[in-house]
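Enquirer: The structures come next, written out as structure tokens.
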Structure 1
Amino acid sequence: MEDKVKKAEDFFRQGYNCSQAVFAAFAEDLGLDLETALKLSSSFGGGMGRLREVCGAVSGMFMAAGMKYGYSDPKDQNAKAEHYRLIQELAQKFREENGSIVCRELLGLPGGADKPVPEARTPGYYKKRPCVELVKCAAKIMQETMEKRAE
């Protein structure tokens, strides 16, 4: 498996949001074309449309896990439980490395939604925001999970 961490970082530095960067890094492995992956994950950046809720990188990781390991039969309680167990494990790994899975907490922002207009991606933006590192972390966790499950 190619390095998804680098791929996710590259997507983020191109201007894609945190969710798009993580999810798109895995698109090919998940059988998705890039445009579909980018559109599907576009709403989750900035903690879900800059509401500053669950970190978009975490949401992108969860979407990748759903595409790879998710369930589709609503009556299959075992599959549902197993998938939720995986999602909770992924969240715990991210939380252990970063202290939270909540965007506003990770960025040290006050509660509530942020303005809908994203900040320009300037060198100053990258210096003050940990987002690129959070994207890399989520991609690393997902890549390690996929590699481990492939063994």
Structure 2
Amino acid sequence: MRTRKASRLLIINPASQVLLFRFVHTDDALAGSAYWATPGGGVEQNESFAHAALRELREETGIIRDVIGESVAERTFEMLLPSGENVLAIEQFYWVKVDGSDISREGWSRHEKAVMHQHRWWNVNELSETTETVYPTDIAKIIENVIQR
């Protein structure tokens, strides 16, 4: 099984809310699934997790930073990609504090535009109480740990 490395972003606004995107799959291997997840994506060849985090931050939100801090969480799990390939996913999460809540979708790929239907800022209580599918499943705990730093 191939390993797929990815960087994910925990973008926190002044109200201590985290940015999540609503993914809805209709015509790929994940058709019929819908969930909320952090922005982020795959690490490209010869790219570090940190560089991928900076690139994904710019592409998916329009937020530009020169540096990113250390990874604050990591998870490894088996995952089905939209292409139908099963991979071993290794994800590192990076915390990004922002001053506002505005984002830009200008850097989105065609695939992102097709599956990322909306965005929302969530607080820890909303994450703990929601019945919707949210990835990572322990995001409320991760956010609490990050905010306490």
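Every number here is computed from the coordinates shown, using simple stated rules; none is lab data. Small disclaimer: the values here were computed from a predicted structure and weren't measured. Cβ atoms are built from the backbone, for glycine too; each structure is taken alone.
Enquirer: Work out the source of 1.4 here, i.e. which of 1, 2 gives that when distance in nm of label points 7 Å out along Cα→Cβ at positions 76 and 92 is computed.
Expert: Details: 1: 2.3; 2: 1.4.
This figure was derived from 2.
Enquirer: Same structure again: Taking distance in nm of label points 7 Å out along Cα→Cβ at positions 60 and 108 from the coordinates of each of 1, 2, which one would give 2.3?
Expert: Values: 1: 2.3; 2: 1.2.
Corresponding structure: 1.
Enquirer: Quick check: 2, 9, 19, 23, 24, 15, 6, 1, 0 is what I get for P(r) over Cα pairs in 5 Å bins from 0, in percent, calculated from one of 1, 2. Which structure matches? Show your work: numbers first, answer last.
Expert: Numbers: 1: 2, 10, 19, 23, 21, 13, 7, 3, 1, 0; 2: 2, 9, 19, 23, 24, 15, 6, 1, 0.
Only one of 1, 2 returns 2, 9, 19, 23, 24, 15, 6, 1, 0 for P(r) over Cα pairs in 5 Å bins from 0, in percent, namely 2.
Enquirer: When mean count of other Cβ atoms within 10 Å over residues 68-75 is calculated, the result is 11.5; to which of the structures 1, 2 does this value belong? Intermediate values should be presented prior to the final figure.
Expert: Details: 1: 11.5; 2: 14.6.
Considering all the candidates, the number was obtained from 1.
Enquirer: Given a value of 1.1 for distance in nm of label points 7 Å out along Cα→Cβ at positions 12 and 140, point me to the structure among 1, 2 it was derived from.
Expert: Values: 1: 1.1; 2: 1.7.
Traced to structure 1.
Enquirer: Hey, another quick one. With relative contact order in percent (Cα under 8 Å, 6 or more apart) computed per structure, which member of 1, 2 shows the largest figure? Could you put the intermediate results ahead of the total?
Expert: Working: 1: 30; 2: 33.
Structure 2 comes out on top.
Enquirer: A value of -6500 was derived for helix-only ellipticity at 222 nm (-39500 (n - 2.57) for each DSSP H run of 4 or more, over all residues; to 500); which structure in 1, 2 was it taken from? Can you show the working numbers first?
Expert: On the way: 1: -19500; 2: -6500.
Traced to structure 2.
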